[in-house]
Structure I
Amino acid sequence: MKKRVLLILTLLIFSLIGCSQFPMEPRSQVLHDIYTIAINSLHPDSIFFSYTTYGNRFFITPLHYFDNPTEEIEGALIRDLSVTDANGFNVDTTCIFERIGPLTNRIIILPEKTVSPVTINYRLDLSSIRHDPEVKMMPEVHIHDSSLFLIGAYCFIVPKISGQITRLWRTYHSVRVNITAPAEMKIYGIPSCSFTCENIYQLLFLQLSANSRILAKGHGGGTDFIFLDYLNKTYRPGLFDSLSIVFSSILDDIASRYGSFSGMPYTVGIHDIWGGLEGSFGFAIGEPLEGEDSRFGEILAHEALHHFIGIRCGEYDDQWWKESAATWLGLECAVRLGFYPKECFRQRMTSRFAWADTARFRISLSSEHLRLRMFVDTLYMLVYDRGAQVMMLLDVRIRMGSGNRSTLNDVMADLCRRFSGNAFTRTDFISTLELYGASDASEIFSALVDSPDSVMSEKELIETFSLLDSLENAW
């Protein structure tokens, strides 16, 4: 009997030791953080946020820096803050201020022995955001009697972990979001009134709207989609019916490589913004102007690609890849489908733009400074256009190395599948490029991504584009 008891105890000890070796629980066993948003009416005083979180002591308040710098703020974005512990007792918090990217954020700190889970309740004060009408990098947020438009980075308090803030954005951290609203209020920009964000990055890129006018509907890429009017304007007849056909083809093309967009209705909001801003279940995009229909097709493809490249899947060793890949592949998609003139594409990719040359600014594509300041210092064209030219070179090397059987789209789709909801590293990126045929990817990174003095001559760019154009099924 004693031997049997000793045997059971021994097995139990080994079982416990074995379990302790796993660094994290399986996803199904990880406790969800929970956000509840109560939208009782379209008035700031009638919208409440309640955030229940497990095991965290440090929290970043909005406004967060999250890749694209946001508007300036004149005060705290949250008000009526209260914190309670698992026993329902009020928790006294302290605050510090910390620079995150180009912005200074308020960090809430809980006492060390706070009983988890903790619930944080608050409301928003969007009047503290100062919008510059001359700088339309972000769509304007609003809550008023007729409609609502909010961006996650303006709304959500999120946990702060040690190490780089970018690691939190792209590390698996499940957040359940529940939204309550009156039955007559139409909520857009979410898959349902109860859904899960797999990481903080996806949470911060939510674009939530209510009671907006539907301009057109369609289906593509395995999902229904809608165009919404956030500007309350009159548009030329038939414009959005035509654009819905364009967008349907774009979604089908992307889904054929990256997988279905299913699980939504996908939302495209027409807003007062230059270009567009990607979102978790759709995006905001500027008004299509007369004579710019082909440019609009390119932007639609760019932002739709972000659903996979940079939202569903992230990367935290380099800062440039997300916009560079979406720019190159978005243009390539629009050209292939006939929505963007190939000659315009050629000119854009073969010109050595003075304002898109890293040697002029002595700053590399992979530098932390460029990520933190690319909009603030008007350096974003280094990432969008010069980065796209580097992507073009990588695409050519993949095609040549694989006998034209693989492309950069295959590399990105592979990474997005393998690291969905999480992140890949620079090493993963380079090794996947080389696996698909770009045997000199590490040398290209050293010469064109990491060097502040890199130069790509127009001759080299023209030869690269011409070689690509000569390949079968290039477009």
Structure II
Amino acid sequence: MKDYLGKMIEISEKKFGITALKPFQILVMHRILEQDDYSEETQIKHQIVILPTGTGKSICFLLPATLCKGITVIIYPLLALMNDQIKKLIKSNIKCCCLRGGQTKKQREHIFSELKNGVKILITNPEVLCQKKILAELSNFNISLFVCDEAHVISTWGKSFRQSYLQLGTAVSVLSPKQVLCFTATASDSTIKDIKHCLLNNIKYKNTLTVKGDMDRENIFYCTYRAFSREQGVLNLIKCCEKPAIVFCRTRLSVMKMCTTALRHFPETEQRYYHAGLKRDERERIENWFLKSNGGILYSTCAYGMGVDKKNVRSIIHFDLPNKAEEYLQESGRAGRDGKLSVAYVIVSEIKKKQNEELTDIFTGTNCRRLELLRKMGQEKDECTGCDVCWGIKSDVKPEVDIIKKIISRYPLRYSASSIASILTGSKDRKIISECEKTNPYYNILPEYDSDLLQNSISQYVKENHRIIGKITLGKNKDVLFRKYWHKENKSL
């Protein structure tokens, strides 16, 4: 019987600088190497490995890739993740090739020549791998491992904007790899079912082994931060949170606007924004900057983060919530990869916004955030290691809504949203000062607020709450619109 363990320990220390392997790493890698020596396909069991962020999943396939007989094809969802892994391999003196978009015919020919000459690791993405010419060329090689990292995106992205993921089953069928391996930090039962259906549906032997660890990241503290304005909530948090930090927004426009606003308020803090629409060289510059930063803030869509090995992110702020619990756990899991205490904030506003109701309920409810998130993933746990509910922590936010209701009630049809924002934030405008400095008790009561952000939030809130909408004006010729929503029965103000 071969000494797989001895070889693994030798390579892990020599190539990766790891002096002690974890039990689950040994389990997964031992099975991969053992099965690489099997001659009967009926004995092979493909693996789906679900282990928390920062626990060393990548070595589970990178180390065996150096020892298996054939080539290992690794599929990543993001260019940032591809670049990060290539840098790691180069640092470990392990040769690899990368197939990605934008390469010339000559570059592609050189890559296939390298594979023929003994390079054993090929890094790529689903869009490139599903090209017929690429598949035809790769089918001439002996493929030992077909690895899909961050495999949960097959379910979360494949059905919407990354449909190339749903074609990976065809690639598996054409390449006939000895083993199919899927790795992710989070996956619900339905996601596991989607992964199996997508990758293994077209092959003869579909046996799989699922290695599932504890998905709880005990060093991450989950916290709801209540704010009248989401944007102001971000400003409040980045002023006091530990850094480096990542602020997750759903859209590219939100990312750019939030970063621009924050730079206006905190020009001394290093801040950048990141999304898939940036040019490749610009994305790479931002990735390199953030990896080296010890005090920077990155505003990003979901295009950044999965698997990127920045260990010292101390704070995650969700301006927008993602669609699923597993996506949230992936994004919040960018924090604390070094095992140190980190905080994941979710900003909750009085202003309504279409988001996943289940996640919104978790972060606005009174039950433990951690246990509720794990329950969504099908995991039960008895105790919480840190969340604002269990620790009795409440957001220290002034009751802005009550203040706004009171000023509208006291001065009906007198002020516009702009005027109210100027009064509350202590505008130095002469007209505002002359009217309010001595008589209005609400003048400068919210000095920490950005006046423009507060104005926008007031306007939105008033539109959503028609019972008070008749008591505010937005300028000339707009009183008729607001009087339309006047409710005489409204006496609560």
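Given that helix-only ellipticity at 222 nm (-39500 (n - 2.57) for each DSSP H run of 4 or more, over all residues; to 500), derived from a single structure, equals -12000, which label among I, II identifies that structure? Answer by label: II.
With FRET efficiency 1/(1 + (r/R0)^6) of positions 146 and 346 (r between Cβ atoms, R0 = 35 Å, to 0.05) derived from the coordinates and found to be 0.45, which of I, II does the value describe? Derived from the structure labelled II. When you work out distance in nm of label points 7 Å out along Cα→Cβ at positions 58 and 194 for each of the structures I, II, which one comes out largest? Comparing I, II by distance in nm of label points 7 Å out along Cα→Cβ at positions 58 and 194, the maximum is at I. Where does the value 1.00 come from, among I, II, when Rg/Rh (Cα atoms, Kirkwood Rh) is the thing being computed? Of the structures listed, the value fits I. Supply the structure label, taken from I, II, corresponding to P(r) over Cα pairs in 5 Å bins from 0, in percent, for residues 266-457 alone with the calculated value 1, 8, 15, 20, 22, 18, 11, 4, 1. Considering all the candidates, the number was obtained from I. Which structure, out of I, II, was Cα extents along the principal axes in Å, for residues 114-257 alone derived from, given a value of 58, 32, 30? Going label by label, the one that fits is II.
Just so you know, all these numbers are worked out from the coordinates, no wet-lab data involved. The structure presented is a predicted model; accordingly, all values stated were derived computationally and were not measured. Cβ atoms are built from the backbone, for glycine too; each structure is taken alone.
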